[in-house]
Structures are given as C-alpha cells and as structure tokens.
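**Q** Input: structures, listed below.
Derivation of every value follows stated rules applied to the coordinates shown; laboratory data play no part. All values derive from a computational prediction rather than experimental measurement. Cβ atoms are built from the backbone, for glycine too; each structure is taken alone.
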Structure P
C-alpha cells in the first residue's frame, strides 16, 4: 500500500483534526458534481449523526473528529439511491461503518469511494450527553464545539466549547475516552481492522517528527494510506493541493497503532456502564478518575504522553 505524510494547503486545515485530507477529498468529489457522506453534530451539540452534503457549506459541518458514536438513520438507503442514479459518492466514517455499508450494498460500485478514519474506539453517546449537560451548567448553552481545537497547536489540541478551551490531557471527557472505559464491546476486538474494505485510510500521523520532520509545523499532519486502485485516483485528484511526502506503512502507524490494533478492555468496564445508567457525570469522574489515570500511566495511551513531552521540548527550545 502506498502511504504518504501530508496536509492540505487550504486554510481549512486549521479547523481540521489533523492535516485536512478529508476536506481535500470532499472538494475533489464536489468538483465531479458528487456528494459526500460524513458525520455532523446535532444543532444542540448533544449527539452526532450522518448527513449527505452536495455543497461546500454542507461539507464544512462534517470537518473535524466527533468522539462519540454517530447515528446512521436511513443514510445507507440514501447512499444506495445516489449510487444507482450514477452520482459519485464519497462515504467517510469508521471502518465498521464502511464495512457495514459494503455489506448492505452487496456489490461494488465504480462511483463509490470510501475513506475510513483511524479509529481508537467509539464512546457512548450517553456519556457525552451527560458530560455536555454538566458543562453547560458551567459555561451556558454550547453553541460552538470543536473536539480537536488547535488553539494551542496540534500536539496540545483539546476540546473548545464556546470560548472555553481545555487541553486534551486536562479534559474529563477525553480522559475517560482515552481510558477505554466507555467504548463499545466490539471495539475491544474489532474484526473490521483485520479486513478493511475502504479505499483510503486517513488519520493523525503522530510519528511525523521522526519520519517527515520537514513537514512538522504543529498545525496537523495526516497519514494517508492508499488501499485500492480507486484510492490512487483519489490521491492523484488532490495531490496538487497537498504538501506531502511518501513514507512506509510502518512509519505511518509508528505512533498510531489504532490503525490495526484494537483497544484493550480495562478492568471495571462493566461496572462503569452500570454506573453510567444511574450516576451523574461528576460522580462517574470522581469514582473512575484515579483508576483512569493509573491505567494510562501503565502505558495505555503512550502517544499522548509523547506529544506532551514534544510540546515541552518545543517550549524549551523557544
């Protein structure tokens, strides 16, 4: 598989979680009078769901990672209708959503392009709802939301709710997510990672400082993994708008093993979900915070600590 490190030269990269490759792909499809399927937040920011986009303004709502399970609704039927009508379709999501789409369609379509995002696992929508309601008691109604704001740089990205920014290592929701306590049961043994049916895989290239340091400007770099002949056509469509460098697959996953590895199921996961049914977010945090921090210290999320060290070393050099 041809693999690249790269980022979109468009300023939309600033809003993106990593290098803005989704936006580049979407722009390519729209130029073909195609449509894009991706995940948007609900108008109240309480949930996430799939939408269909045929304009740039609609695609804008899909930019950036959403750290919760997204509702599919009737989107698979909509994708099939577009394909049957000869419309070029870009479908983006986690690999289980893409594999599910392919199984639903039951045949290949030349006008379907699928891009999966490297997935650590899918957290509970109920946990997010409890968290954001708790936050709204402190900051007021959440009008603007960005799960991966680069206000403090890509390495120190975090959640921004309205005007309030919390770095990832200090945000309670992200700490619980990275502890793996709140993931779906299937995420601990993801069969889809072993048989990806997507055309292209995109995600954070956390090892960029080792494999492509000349591209490392702390504004977000993507790993771009081409899996099919279709993906090479997609890459040829966007490469003129990218700053990129060819790397190996092993270099791409050096510090992002979630591309092929499932999360480890932590002790206390079942207890956590029983408590989720009856406890407030604050009570959940108080009960599980110490266990979460101990679990991470034992090596659960090594890349996060490495990013913190990188930020510290950058500060010292400055």
Structure Q
C-alpha cells in the first residue's frame, strides 16, 4: 500500500515549535482593528488565511523553515512575502522577487472536502486543503540544455519544489485538514507531486507508473514532452495520453485505508503492467524546437530527435 511520505524531522520540529500567536502576528507597529480582532458583533478574523496565518506570520514561518534564505541563495532575492485574502479561505501566497519584480513562488489554496475528489462516505465529508496552482521559478534566468523547459514551464525552476510541498502539507495539518489535494495539469507536474501524492483513481495511478517506466532510460524532460505531444504508444500502437486527475496526500489512517482498498490496488496493478513505449518518429516530427535553448542537445538526445543544426528554429 502506498504511504504518503511525511515532511522531514527538521521541518516537523519547527512546525511543533511555531505557536499560533506567532503565525497570526500582525505587522510590526500596525495594531489590529476591532474588526480584525473579531471583537465587533459578528466580526471575523478576515486578515488571517484560514483563520490562522497572517502575512507576517507566514514570513516568520518561511524564515524559520529556511525557505526564504534558500530561495535568496539561488539568486532571486531579496524576497517579499505577499498574502492576498480576497477570501480568507482561498488565500494566494506570493514570494515576490524585488530584484526582478516578479514572483519566484505563487501558490493558491482553498478549503475543500473529500466530496470534490469523488471519495466515498465517510471520506466525502472530511476536510482537505486543495492547492489550485503552484508555480516555482527563477524569474531572471533562461533555460539551457542542462535543464530544458518542461511542458507548461515559462522559466527554469529552483529545485525547491519538494521543500515547499512539505511546508504546504504542514500548513494543511495546521488548519485541521486530513489531507491535501491537487490536480496536476501535466505529466511533468504529476511527477513533481508523486513523492507525496497518489492519484485518487487507481487506473490513473497505474497509468502514471507505466508512463514513467516507458522513459526510464531517458531524461525526465524528454519523456515529459513525449507524453505532452501524444508520442506514447500502447501495445496496439494507440496513443496513451496523460489525463489530469485529482491526487491526494493523506494524513490520517482513514484516508490511508482508501489506498489500501483492493479495487484501487487492483486497478493500479492492471494499468501499471501495460507496456508502453515512446514513438520517436512521431516525437521527431512534433518536437517543439522553437521552445528549446539554442544549440544542440546532448548527443544521445540529438540522435534520437534527429537534431539538424541547419534547420530554422
């Protein structure tokens, strides 16, 4: 049975050390109004994401975890933490690069439940944190052949997705969610999430495993483009696409039992054992050279993609 990989022990210790008062702290020298304090009749703490996190509290947490420092070391800093709260239960978190006047990280979250994922009773009523979008990028860099663009990428990543996802999982725990959910738009995104998340649909999980296996000897970016461009073939030669489907990271035994269900496991096994392969002829015809860095790719990749240095970009 798959188990959600939990945040590391260092992060968990920091999580336990951070107090509710620190996470909801107002800006320095900016007293909260009576309405923000919830002291007016019917007043709510609208300045807090999920009733827990202020902007200053988020910045405090991110610095305690070392996230801001790690990002700034990668050349995107100094960073400003921004928190948009048009709806306190649908916050948007930005880590804004003052150097490049662009977001290095952009995360949109909302409260949800198991019903949105199509989970059966009693899971359909359990609280989840849903991540609607997640962008992590270096706004001042361009791609090169050491790290070509993945489908959907505009700028190179920062190799910190795993750490940020761990912090989001801890945030979900903090706001009393029993799990975290998302729907990856691309196969490449699903690969990033697969360390902590499993597809709710067993067939989707098995197909994802089979797709990964189809390109195990090739760079991840090459397989991601083969999937994106419809160049993966099944045993009969039919294309096997990646279809976006919800993924779940669970925190409680009741959710873990969902992934222990025989029907789910049988569906994973059946789909994962279907042999898939890359249609390199189709990939050569469809490959988006115009989106790639200048110059030739690594020799093995150049050969299978029939790279022509004289062809127009």
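**Q** Taking 13.4 as the value of mean count of other Cβ atoms within 10 Å over residues 10-17 derived from one of the structures shown (P, Q), identify that structure.
**A** For mean count of other Cβ atoms within 10 Å over residues 10-17, the value 13.4 is produced by structure Q.
**Q** 12, 30, 35, 22, 1 is what came out when P(r) over Cα pairs in 10 Å bins from 0, in percent, for residues 154-249 alone was calculated for one structure; which of P, Q is it?
**A** It must be structure P, since only it matches.
**Q** Which structure, out of P, Q, was Rg and Dmax of the Cα atoms in Å calculated from, if the result is 21.8, 72?
**A** The read-out comes from structure Q.
**Q** A value of 1.00 was computed for FRET efficiency 1/(1 + (r/R0)^6) of positions 58 and 234 (r between Cβ atoms, R0 = 41 Å, to 0.05); which of P, Q is the source structure?
**A** P
**Q** May I pose another question? Between P, Q, which one scores greatest on relative contact order in percent (Cα under 8 Å, 6 or more apart)?
**A** By relative contact order in percent (Cα under 8 Å, 6 or more apart), the leading structure of P, Q is P.
**Q** For which of the structures P, Q does the calculation of helix-only ellipticity at 222 nm (-39500 (n - 2.57) for each DSSP H run of 4 or more, over all residues; to 500) return -9000?
**A** Source structure: Q.
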